[in-house]
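K.L.:
Pasting the structures here.
All of the numbers you see were taken from the coordinates with simple rules; none came from a lab. The structure presented is a predicted model; accordingly, all values stated were derived computationally and were not measured. Cβ atoms are built from the backbone, for glycine too; each structure is taken alone.
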Structure 1
């Protein structure tokens with residue numbers, strides 16, 4: 001029986017796919033049967049779990065064969081630790097809506113009763129953070145993702161996107177489909193005052209930072225080898241951060257309806273935090 005459905009959202013390029021892949025690997029190593037559904041048109045969500053291989057996407061298969069001729073084995077693949085890997089895919093560059101792949105994958109999964117075929121403990125959806133598009137919002141709107149975690153950094157646009165995603169979580173969560181925010185994941189960019197900024201935004205959103213992922217070159221090294229950090233360097237500090245993230249998500253201590261705020265409030269909050277930290281540094285120096 002399917003037990004948990006979670007989605008990782010965030011600004012494009014913030015590290016959702018890396019975080020999703022390593023989270024899936026960490027959970028698999030803990031003995032959970034994991035499905036990772038890549039909902040990013042780049043089709044890179046599952047690469048580190050498939051040995052660096054670019055898997056066929058649902059949208060490509062539908063275009064090639066037609067919905068009625070696509071079988072489960074055409075788009076469901078086994079990856080690291082027994083994970084089940086699916087890529088939604090996207091349109092040809094410059095043509096069509098990027099959210100179509102997400103809509104296609106959910107329609108196909110429903111029609112073929114994928115969750116009845118696989119004994120999945122946790123489904124992880126890796127979703128591009130442009131929730132303005134109905135396709136990207138579908139995991140929440142259709143009730144597939146019951147828990148949303150937002151990957152961010154201390155950069156303004158990443159936090160701005162996180163706040164917008166929380167507006168969607170609030171909208172759908174209050175409409176009766178039981179969507180909840182699980183917290184923020186700080187994927188560090190070594191921005192000045194980064195953790196303090198992300199923690200302040202989390203408090204403003206009535207949630208918490210569930211994990212801070214340090215910035216490390218080991219991520220690029222593992223990706224060059226076509227594997228997750230968890231597989232590439234299991235004893236590293238970076239792997240431990242992903243394990244701690246997995247444990248925090250399993251504990252689900254911070255599920256709730258967020259309280260998003262305005263762009264102006266976000267700018268003021270960042271201004272206040274930077275000034276506060278600078279004042280504290282001046283006191284220490286003096």
Structure 2
């Protein structure tokens with residue numbers, strides 16, 4: 001009998017204030033749990049608007065310490081209540097001048113397992129992230145959870161194949177990619193890059209995007225969150241491109257071994273021939 005993991009993604013429009021946004025997402029998580037979800041990932045910096053389309057130090061106030069901050073404490077309680085593994089992308093504060101774009105991972109019993117900090121930080125029109133975030137300094141951790149080993153890659157990271165591969169080499173079976181990406185900027189890449197990463201690395205990918213405009217100039221998030229299989233196929237199609245949605249899908253974990261036996265990419269790798277990547 002195959003082992004199936006029921007996994008969920010949440011895409012939600014900014015409510016206008018932090019507390020109501022957190023409350024709304026907690027409600028969506030409870031909905032997912034009621035439908036049997038065992039693991040769930042929220043969108044990039046889920047409790048805030050995506051403020052990186054402007055450079056304004058007032059947004060530093062959005063950051064919280066992890067795991068001691070109040071939002072994370074609510075998430076730990078939520079994981080215990082719902083018995084779901086939670087991936088919680090947040091704006092992390094380390095000290096007065098050090099901030100990261102981070103995702104925390106909490107196990108189904110409420111155990112805080114650790115964090116991933118976004119590695120690749122863009123600085124282009126509408127995505128002034130270097131103003132807010134330091135580049136991640138923790139490498140590409142994987143987390144052993146109640147649903148198996150998972151990894152996280154955040155938004156702009158998805159354009160860089162190296163991290164995807166490291167997560168696969170470290171045993172990840174599901175990799176979540178929470179994002180904030182706009183219709184005119186990268187819509188044409190949305191259903192290309194993550195399925196390609198799922199194929200190349202032979203695991204499941206959960207791709208999450210925001211919806212709505214958030215009242216900020218130049219923002220038009222198109223949602224369309226989805227799960228891609230190790231064959232690169234969207235499982236049950238993608239979510240709405242305009243509305244909030246809790247996407248719940250069944251992931252057949254036996255498919256990973258089936259695909260890896262057919263397409264033996266890990267066997268046929270040639271790391272001895274890839275020195276130019278790190279030497280360049």
Structure 3
């Protein structure tokens with residue numbers, strides 16, 4: 001599993017470094033690279049490639065699409081760490097982008113990474129029909145804006161120190177984290193020109209995977225260490241964050257996460273031996289809490 005993750009991370013970073021090198025130079029390139037190349041495990045790209053293997057999608061195309069995903073993920077982390085958001089000073093074991101470069105530069109670097117994702121998907125490097133490129137850009141835009149990451153972050157901040165129902169917490173976490181995983185799950189189907197029903201099915205699978213990832217993240221914050229998380233832990237409780245742990249408790253949240261894994265595996269097992277890649281990744285996601 002680690003070897004597969006490392007290969008995907010290396011291939012993604014190689015593409016991104018080459019892509020950025022071809023860009024005209026600007027003062028924002030350095031903070032952009034600082035936030036982008038920060039030893040992330042590229043789990044979203046791994047899910048993209050896992051689903052792509054079910055439909056025999058070209059690996060190089062998936063790496064390019066995954067590079068766009070990682071730009072959006074990096075942008076969201078840079079902005080999440082800001083004092084006006086979650087106010088984190090450490091990210092992936094090093095100073096957050098705003099600590100290193102200042103708040104205004106961090107905002108602009110994050111914005112630039114967000115827009116670079118669309119540039120990657122529309123670029124000639126991704127050798128697919130224009131109509132499919134537009135469909136991918138449309139879907140990743142929806143995953144990133146008010147219906148996805150931005151909307152989820154708004155709810156996350158708005159729910160602090162309030163009594164929130166399980167349904168609303170799940171909806172918030174799916175927006176905040178699940179929507180980008182949903183994109184990773186439907187992108188291969190968009191490439192294959194699959195129908196709306198099958199795309200909807202994989203969108204829901206992606207939402208569940210994203211929810212699993214967020215639950216694992218919350219478990220790490222609850223009991224994990226700085227070394228495990230790459231950032232300070234115990235902050236959710238201090239800030240009064242609305243999480244499944246705050247509602248169900250630690251042990252019941254682990255049970256909930258294991259049920260999610262079972263639910264996802266039941267949906268993908270019909271795709272045969274290739275589905276083992278996804279099962280392996282799901283187990284890895286939850287095991288991060290240790």
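K.L.:
Have a look at 1, 2, 3 and say which one yields 15.4 for mean count of other Cβ atoms within 10 Å over residues 71-78, as calculated.
P.N.:
Working through the options, I get structure 1.
K.L.:
Computing helix-only ellipticity at 222 nm (-39500 (n - 2.57) for each DSSP H run of 4 or more, over all residues; to 500) gives -22500 for which of 1, 2, 3?
P.N.:
Working through the options, I get structure 3.
K.L.:
Suppose Cα extents along the principal axes in Å, for residues 87-222 alone works out to 48, 39, 35; of 1, 2, 3, which structure was it derived from?
P.N.:
1
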